[in-house]
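J.: Some structures to go through are shown next.
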Structure 1
Amino acid sequence: MYRVSTAADQRLLSAAELAGMDGQKVTVHGMIQRIRRLGWGAFVVIRRHDGLLQCVIGRDGNEELIDGLAEEQSVQITGLVKNAKIKDKSINPNSVEIQVEEVEVISVPAEHPPVDLSKKILDLHIDTNLDLRPLSLRHPVERARLKISEAFALAFSEFLRGQGFTEIRTPKIGVAGAEGGANIFTVDYFGRPAFLAQSPQFYKQMGVGIYERVFEIGPVFRAEPHQTSRHINEYTSLDFEMGFVKDHTDVMLMETALLKYCINFIQETCAPELALLDADMPVIGDDIPVVTLAEAHEIAGKVTGRDYSDEPDLEPEEERALCTYSAENWNSDFVFVTHFPTEKRPFYTKDDPENPGTTLGFDLLFRGLEVTTGGQRINDYQEQIDKMAAMDLNPGDFESYLQAHKYGLPPHGGLAIGLERITARLLGVDNIRLTTMFPRDIKRLTP
């Protein structure tokens, strides 16, 4: 019998901390990313929790050790910290290396990796990249993309907590889809049909009656048979819902401040990753331009020479044209589009009383792509019942959801941001599979 001491220090030294320990002896561990053997010894770059760390081994007395080292071995290294000038952007920018005194090889791979992770650019076909995802994600560029995604989600959470939001966790298996339609996955739930959640929408609205302001970061599922660079069938949705709004513009104002915070946070905490990826981060001023759908059609028509006036939604070509126009004329990579037709928005979206047939909903476009959908919701019970009936929905199928309305809800609204999609736009990545750890699409269930 033995006890585990709560006093044991399990914390890992960061590269920033190592940079302040010049001349001190430390022990670190990691996996060998690459080896550069020279006449006098070797540079061994190890992959750690927070990036790459360069280690220098002299050959004198270490010939057998150096010759036996290989990529993807797990090692523990003891040596002296030394400040050094390192030009390689993929190596942590704190200009620190370890002058090695001891190396312990902890484990070795069963096979040599089929991909050269020492290359600055992985240069794999996307299918090969995804097939070898447990390995390809070890490359600095792939790791950096996911670190940006992590930072965005962390900033999203931090900002909203500071604005009085409470984090909630909602079911991912239910009896009805928030968005309706055929793009919903059916599962066998102990002999009963159930569905994978398309959105936490219903539960967010219920949460407004509990906490007033709520948010969630979690997976959502869309059974859309699309094989495009902008669609996957399981993605991470960043959702919030807020009560006591005057209309949808309150939600847009909150998102503007949120995005500004997230972008600043990424720039402050992920400078090495941004430099490695050569990312062009956007600047958000005090506001984001806002146009109605009708105005968006008119602007896109001027840019492309086409007539979109009869379209009930934005075509992909329009999204690109409108973002180009916004960047050139309003100095903004972002642009809000409001007042979509009632029939193109979900049944819980509030109609604009001053513009019948349109809704108090919006999309946010960013660098040619929609990254957010949001708006004001219906909070009045009878109004929601009437709209369901107008859209040929049976209120009886939504009895538990309607409890929130029946027993009182304040005016409220919210939005959802696709994490993988907005990360791809921030980094200029064409395919959101490359900002997804293990993507799921119509053809891919592994790894």
Structure 2
Amino acid sequence: MKIRIITLLCILSAGMLTGQLRKWTLEECVRYAEDNNLTIQQFELDLENAEIDKSDAIGNFIPGLNGQLNGGGNKGFTIDPSSNLPTTEAITTANGGVTSTVSLFDGLRNVNQLRRAKMNALANEYRLQNLKDDIRLNVAVAYLQVLSNKETLKVSRAQLAATQQDLERTRAQVEEGVLPEGDLLEVQATAANQEQQIINNENQVLLSRIALAQLLQITDYQNFDIADEDYDVPPSDVLENSPKVIYEKALGWRKDIKFSEINVELAKKDLQIAKGAQSPTLGAFFQYNTRYSSNLLLPDPDNPGGVYTPNFGDQLWILDGISYGAQLNIPFLNGFNTRNNIKRSQIDVRRAELQLEQDKLDLETNVNQAYVDVLNSAKNYEAAVKTLEARELSYDYAKERYEVGLLNAFDFGVAQARVDNAKAEVIRTKYLYIFRIKVIEFYFGLPIALN
């Protein structure tokens, strides 16, 4: 253990000395979010409570066992508990006993409560897993947004570098008298606009990093960053399936649906428990008691006609007793409470069934929407790529004309701006397409990962 701690400290120290930030992958972000999210931790506590409730339900089948012990003294008039006769002598008394009770039949309420407790523990597990699924998806969204903003920033910096080369070339041509000074001013204005855009893009990268860090509940924003990797649009076999097939697949594994299904079973179990209150209950008890009195007088077997006071231990054996029995309770009338509780439970069953149907409908709607979105994103991405190719050809032609003086700097700047906008649109549609592919794969039950 000490070796591990020393090794970890060395690694951290080395990282600080080199000034390198840790670059988080998507998988690391998801894993960290699952381990540190406060809501997940709260749901885990709910799951622990559900397990305790299950233990309580099991305990209802175990007979109760309680013991008691009392002791005291009295001076003056009192009733001697050993003889039930009045006395004015000082007396010391003690009594104790053990009582056990057991429920023999309670309308199967204990059985149903145990089954309900087990269902409730499973429901909390589904609820926890569903939250983790949502967090995984939210982390992926935030992660892809950082990637998109970083790629946009990279492109804007490359565009500024190209413009600065054009600026130097234009300045030389202006000095030689080949181009008017107005062209130089146009290129300078383009460069200034691109520098401003870089600042905006840097802010967007920072804001998206902060948003992801907050989602992971990391407060050290300055030392948090993600891995610098380029991702192409991944191929996905899931799109070969129809929305109906994807929906049926999601229906079989989605924890929110399973949570709704088990809520129906919980409501039905509550109805059975409520109906159990109509049944008679039968219980049994067993009790052992003994006592001691300092004034107890018994016939002395060694002295005919004489009496003696047994010692403490002997009295416990002489004065002990056992009682046992059974108790039957039959409900006749309790102010309509049982009947009304049954009606409320029936309503809760119907409400849970309706919620399940609504959740299934919502899931089907979301799957269909996700399927349409991914198809539209594919078309938009393809269109953006074609537009960029056309804009780049137009820009190359404009640049050739500009370099030989057949095109002014303003029109050349317009051609360059169109290329810049087209590149930004390609990046935006690319990462939107990647995200929507991941969403449809998520509904199909595939883990969220960037391959």
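J.: Among the shown structures 1, 2, from which was the value -23500 of helix-only ellipticity at 222 nm (-39500 (n - 2.57) for each DSSP H run of 4 or more, over all residues; to 500) calculated?
T.: Answer by label: 2.
J.: I've got another one for you. Comparing structures 1, 2 by mean count of other Cβ atoms within 10 Å over residues 105-112, which one has the largest value?
T.: Largest calculated value belongs to 2.
J.: When Cα Rg over 2.2 N^0.38 Å, for residues 33-112 alone is calculated for each of the structures 1, 2, which structure yields the highest value?
T.: Ranking 1, 2 on Cα Rg over 2.2 N^0.38 Å, for residues 33-112 alone, first place is 2.
J.: Now for a separate question. Work out the source of 22 here, i.e. which of 1, 2 gives that when relative contact order in percent (Cα under 8 Å, 6 or more apart) is computed.
T.: 2
J.: Comparing 1, 2, where is FRET efficiency 1/(1 + (r/R0)^6) of positions 169 and 377 (r between Cβ atoms, R0 = 25 Å, to 0.05) highest?
T.: Across 1, 2, FRET efficiency 1/(1 + (r/R0)^6) of positions 169 and 377 (r between Cβ atoms, R0 = 25 Å, to 0.05) peaks for 1.
J.: Something else now. For Rg/Rh (Cα atoms, Kirkwood Rh), which structure out of 1, 2 has the highest calculated value?
T.: Looking at the calculated values, the largest one is 2.
No value in this document is a laboratory result; all are computed from the given coordinates. As the structure is a computational prediction, the values presented were derived from the model and not from experiment. Cβ atoms are built from the backbone, for glycine too; each structure is taken alone.
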